[in-house]
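What follows draws every value from the coordinates through simple rules; no lab data is involved. Note that the structure is predicted; figures quoted are calculated from it, not measured. Cβ atoms are built from the backbone, for glycine too; each structure is taken alone.
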Structure 1
């Protein structure tokens, strides 16, 4: 085997390994969310919804119930029941949209924010140790690749309704 063919095979093997590890990350993330949600007494999509609402809040772009339904791939009626459960538990609030008072947005409550923090704090502690060994350039490349991966996931399985 010549060096070009060997190099191509090595690259393909690395890409296969990377895809395998990314799949493992997706499944591990889903499992972590489900286990944490169960521990908190949240059911079904409630934990995922709480994290989506919290993430939107951190980004400064609170979600409308319709946007949450779209992100969770559930009906608006289902998100209404889900939101009611999260509100009854004290995790989220509904507020008028500042730009259009006829619409509502979902805001994380102090209790919901604490759950979000408690969920992410152990990961941040573990990852900071892992990343301490890496150069700034490696972290920048990894961040860019991870962002591209997430964006690819958002579009790679567009299923027609």
Structure 2
């Protein structure tokens, strides 16, 4: 299964449309968004065309969570307002946005990976791409898709068959 992992789009519709074009060209099966869409229209744009093939967690900048939840229900997208466990392609995923500062978020995510309870730990919030293999466990932050903070818009493509990750700059 090929999964597009995206985070921190922060309403950047231009980048979201480029992201969609990229993932359609490489044949993605599922989308995971790790929070900070910012508004419901960004949520809708991310998952449009992928109805029933996505999951997301809300981030600290996501407003109008009620409307996002309604869109998620209509689009058959799993939406969580807290860290969530997801089973995909026989693997146990932990999805979370993040907390407090970047270092705390990374330490927290790494602790979850080291616990051995998950095959793949995905997190956002820090706006920086990060990938580490801890034994056979993947710890991944796709960076910020929106590009507002770093000037770089990145996503990650994850292949569950061999747990490989590709960083893609949009």
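Numbers below:
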quantity	calculated
For 1.00 (FRET efficiency 1/(1 + (r/R0)^6) of positions 94 and 118 (r between Cβ atoms, R0 = 25 Å, to 0.05), calculated) the corresponding structure among 1, 2	2
Given 21, 17, 16 for semi-axes √(5λ) of the Cα gyration tensor in Å, calculated: source structure among 1, 2	2
For distance in nm of label points 7 Å out along Cα→Cβ at positions 30 and 70 computed as 2.3, the structure of 1, 2 it came from	1
Test item: relative contact order in percent (Cα under 8 Å, 6 or more apart) calculated as 24, pick one of 1, 2	2
Top of 1, 2 by FRET efficiency 1/(1 + (r/R0)^6) of positions 14 and 46 (r between Cβ atoms, R0 = 25 Å, to 0.05), largest first	2
Identity of the structure behind 0.94 (criterion: Rg/Rh (Cα atoms, Kirkwood Rh), for residues 38-109 alone, calculated), options 1, 2	1
Given 13.9 for mean count of other Cβ atoms within 10 Å over residues 22-29, calculated: source structure among 1, 2	2
Answer label among 1, 2 for the case where helix-only ellipticity at 222 nm (-39500 (n - 2.57) for each DSSP H run of 4 or more, over all residues; to 500), calculated from the coordinates, equals -8500	2
